[in-house]
Structure P
Amino acid sequence: MFLARGYSFYGGSMDPVVLAGALQLGYATATTDAGGNGERGASFLLHQPERLVDVGERAWHSTASLAKVLASAFYGAAPRASYFTGCGGAGRQGLKAAQRYPADFDGIAVGGIAHDTSHFAFAQMWVWEAAHRSQAHLLPAEKLAALNRAAIRACDARDGTVDGLIADPRDCGFDPAIVRCKAADGADCLTAEQVDTARAIYSPVINPRTKAKIFGPLMPGSELGWASAIAAEQPSSYALDFFKYLVFEDPTWDHTARPLDYDRDLERATRVAASLSAVDPDLTPFVDRGGKLLMFGGWNDTAIPPTANTDYYESVQRRMGSKVVRDSVRLFMVPGMGHCPGPAFGGKTTYEFDPLELLVDWHLHGNSPAKIIARRVVEGRTEREILVCRYPQIAVGDSCRGG
């Protein structure tokens, strides 16, 4: 069997550790740098529209096609099945493969997706700008902890179980004004300006002219992960590179001197990033040949707002119908989890489960995953096991309800 594992950011270097891991699992494998030649950022894409297509879709198609030919020649038979896994930027790559090259992979397991690349970049800028409107709007780490405690208190029990997790934070309706300072400023309360910052981060990015949602927002319960997005002196390097090298094609672009226009610049960004984005909800060719798409996300994701996962899933359901989606597309949203499962992404607390194992069992044996068990690991030790139900169901105790 053949396994491809996607890359982060815009491509970059080819990681031998990724190849070794797939080989240890018994797969033929291959990878690509998408033309980046070791470059983590997007500077190699400046004035290079064909390279942009490579990063967006062509690199993985060419790699998978050639790798399967080589595997067939070496082993004397074509791979029994071909799979793609990845999270974050790799999630977008997997979706793009299903949309544009449906014969490349039989099963795709992807999470933490930034399927709409241009809109996602605006969301990253929005969160940083919300906290940097003035010195008074900054949210220090101790304030984030107080805000997180208040969000958990307000939202935890809404699913019928008090367990320290928010099953679906979209239904919470949490207002950060609940922790506004009653008197003097302190570590356990927010000033009026800081409440405004939190409200902005909890709100989706909106086009000021059309009032349409662009992307986001971050969710109640995710506050302990906000520091990486708002405490830095500059916005996300992914977003800055996107605007410098792709949208404005100006390496000297300065977001403070030339602020983003969330209407005019959005139109330009959407045109430029068409090959990078993976927004097509019609997966008919992929599904018709027996393809399985397993998606996963964390409700506490602060790198890519988690509704990217639910928004895309629901767009597929509207386009293809509930029955097709039930048979061929599954989404699992993990309460408490950040960007991706596994120790590489979560710091002291991680959430661990194996999407590839679920995918292979589904594709080869027809065992459609109705639920998964995610292990919450704190400093290397399993703290608890968490039931995660097929979206839009949520776990209540030891059963799945709704949806």
Structure Q
Amino acid sequence: MTLDTRIVGIWARQILDSRGNPTVEAEVRTKVSMGRASVPSGASTGTHEAVELRDGDERRFHGKGVSRAVANVNRTLASELKGLDAMKQRTIDLSMVRLDGTQNKGRLGANAILAVSMACARAAADSRRVPLYSQLREARRYSLPVPMMNVINGGEHAGNELAVQEFLIEPVGASSCSEGIRMGDEVYQSLKSVLIKKHGRGAINVGDEGGFAPPLRKTREALGAIREAVKSSGYEEKTVRIGIDAAASTFYDTKTGNYVVDGVSMDAGRLEEFYTSLEDEFGLLTIEDPFQEEAFDSFASITKSLGHKVRIIGDDLYVTNVKRIRKGIRTGASNAVLVKLNQIGTVTETEAAIDLARKSGWSVAVSHRSGETEDPFIAHLATAFGADFIKTGAPARGERVAKYNELLRIEEELGSKASYAGKRF
């Protein structure tokens, strides 16, 4: 019997994200299934990201409401998509892109479009009674990602004086994703003890992504504390590697063209030397957004010098946009890309960005946002496309842990059909 998977109804509502700000949740219904999805929101955002539509009405949610985006789902998208086949993800996504009619999804809002796109994928999976990762991509064998756990927060994600935004642990030496999550959690708990001993209990207050926000000022202080935590957990540095997300656009001085890190103003060349010294001292595996979001030449320079041993990851540089990724490939700007669904606004366009990066031999990291929901969609996305990494915060706070717990379930379900991306490093 052929299932009738035509869309019979779409509905959206305003819910709260992990920072207490409104975001969009959508439901897509067919005659035989239902899918629900919610959209995250970033704090450190790239200029070229798709537009997140906010109300701007200061009387409600301080202007951050999303009732306009919700209305665009309930009025425009619901009527225009009714009757389309939920199994045809690309058709639905491109229909929404055409309905919006702008380059950045600024008319309907990327948050409105993405909520429907993700919910359609879930409705399609539900109609087939298969896991979401299987609906996104069929494979005989799946590879689960290495967790990138943001254990110390700085920059836009915390209230301390650290310029670098995220300090990450990456348990590449684990034998499985579940073991990687366990190892990362153990290091996180050890780090708590290290920070309390050095700085008191106030040092273990957490930032937006669950990482600690201790009163540190220097990059090396944070990296040193993490290295001590890795050691005290009984692991070697080659087993649990360290990475950073510099988010350099946040400490770039547009007037001077320099970067201000650890209280020092540096030009791009000197900043590259700084990163090189950190790699020499701490064996960094990943460096994300080492320069500001238009600095393709500076990215290319550090990729040329460190790319044989470090994954240079572009986030704000690419914003999950195929056109910008193509430029990065052409200029040799990086050897890895960070992928965020809400930067581009549809599942189809996100998949295209991953496929392009993969064909170019790049590593892929699927990422959350600092303003998250409990929706574990990215755990399925990372599994479906064999991402090298998943970046979804510390093993703390429910909206972060939801993704790790979903990976545990996926690995259990797949059994012998699952491998672990850590073996690639």
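When mean count of other Cβ atoms within 10 Å over residues 197-204 is computed for each of P, Q, the one that comes out at 20.6 is P.
When mean count of other Cβ atoms within 10 Å over residues 93-100 is computed for each of P, Q, the one that comes out at 24.8 is P.
Coordinate-derived values only; no laboratory data. Nothing here was measured: the structure is a model prediction, and the numbers come from that model. Cβ atoms are built from the backbone, for glycine too; each structure is taken alone.
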